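The structures considered in this document are given below.
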Structure 1
Amino acid sequence: MSFPFYVPPEQLMKDRAEFARKGISRGKSMVAITYDEGILLLGENPSRTLQKISEVYDRIAFVAVGKQNEFEQLRVGGIRRADITGYAYSRADVTARSLATAYAQTLGHIFTQEVKPYEVELMVVEVGQVQGDDTIFRITYDGTLYDDREFSAIGGSAEPLIAHIGQGYAPGMTLQAAIALAKESCLAVADDNGTSGWEAAILDRAARRRAFRRLGAAEVE
């Protein structure tokens, strides 16, 4: 009688984490920075059609890095969840916290139960009425949920990016200053291959309902 091949749980989790990190590190990182009138979402994206930043609900945005087909499934699922919650209960019940918690549970389950983990990292961002109410949630490939303040980053260079942004960040900075800081950090930390095209959007605090707006190339430059 043959016995099944045994792998220690610690080694199995380590191998899955290393596999996911390698996949995520192949892409470009994305950053989120709060400024005086909203939240900036920016990163390098070589594609003009495959977007990493998208609107989820009235004042909530979704940012992702990694395998596009995997985070696209999560994005669509989050939009459906938000729409159903807003329709069945109240639009005020749709929050970045509830969506981020759902994403964390999904990624955590996939990481521990499925054969292959998702090679993705996510941010769920919500703009508040004042800057102190802005929320930025970061979810890693294993379902770990981080509640970041003022700025955050995802991708293979997330931790160095967060440290670099922290050195130049100032509360109440303008959108122009936030764009300059985000671009400088991405180019200085992520890699030395030069720019491959920028993707950027904002959540406008002054918007009465739908706060999400994409930025054109001229605005980013």
Structure 2
Amino acid sequence: MLKTLRKYLVTGLILWIPLLVTFLVVRFLIRFVDQLLLLLPEPWRPEALLGFSIPGLGLLLALGILIVTGLFAANFAGRRLVELGDRIVNRIPLVNGIYSGAKQVAETLFSDHSTAFKRVLLVEFPRKGVWSMCFQTSESVGELQARTEEDVVCVFLPTTPNPTSGYLLFVPSKELVPLDMRVDEGLRMIISLGVAVPRWTSPDAAKASLAPPREGL
């Protein structure tokens, strides 16, 4: 009886925990983004116009601001103003270092031609014979490429279960093993301490599944 009850309890936990975590994360994000509504003049806010608040309007406002800003910055006049703003900010001590670093990271992450966090790799770390999962962040490492006299790749090796911290490594490309899994699958595996292992079909098995069935003897 106890074994059966335990089985039902574990099944219930497996069902409810993902739903509860998803609900809490989505609710937090919606409430956080809804703070953008405070930028509106008080008479224009939903509480003043409708008499009640609508969750998620802040997200629509954020998307609208991003789209309008992108349209403005994409035309000739917008680009000129952005360049002027960059020059002004880059002349402000302390602020210029923060701004230029944040801008470079944003351009690297969101550029269509960026290789940042596009590949999951294996590297022998912290010693030979022990493998760790990492993510490629850059192929062009400037001076480091020449100083090491190696074809090195910049990778980020996250810690588990908190992938926001980790190690920045410059590894010879010949010592890296590329994986077929997606970046989100790799992150999920790291956060879950290796419990959530993504499904993988080996190339040989994939070819075998596509091969025509053999005729019986």
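Read the figures in this text as sums done on the coordinates, not as results from a lab. Just so we're clear, the structure is a prediction, and the values are computed from it rather than from any experiment. Cβ atoms are built from the backbone, for glycine too; each structure is taken alone.
If you line up 1, 2 by distance in nm of label points 7 Å out along Cα→Cβ at positions 38 and 134, the top spot, with the largest value, goes to 2. Looking across 1, 2, the calculation of FRET efficiency 1/(1 + (r/R0)^6) of positions 78 and 142 (r between Cβ atoms, R0 = 25 Å, to 0.05) that yields 0.85 traces back to 1.
Here log10 I(q)/I(0) by the Debye sum over Cα atoms at q = 0.14, 0.18 Å⁻¹ has been calculated and equals -1.20, -1.33, so which of 1, 2 was it run on? Among 1, 2, the structure yielding -1.20, -1.33 for log10 I(q)/I(0) by the Debye sum over Cα atoms at q = 0.14, 0.18 Å⁻¹ is 2. Tell me which of 1, 2 gives -12000 when you compute helix-only ellipticity at 222 nm (-39500 (n - 2.57) for each DSSP H run of 4 or more, over all residues; to 500). Value -12000 for helix-only ellipticity at 222 nm (-39500 (n - 2.57) for each DSSP H run of 4 or more, over all residues; to 500) corresponds to 1 out of 1, 2.
Here the criterion is relative contact order in percent (Cα under 8 Å, 6 or more apart), and among 1, 2 the highest value is seen for 1.
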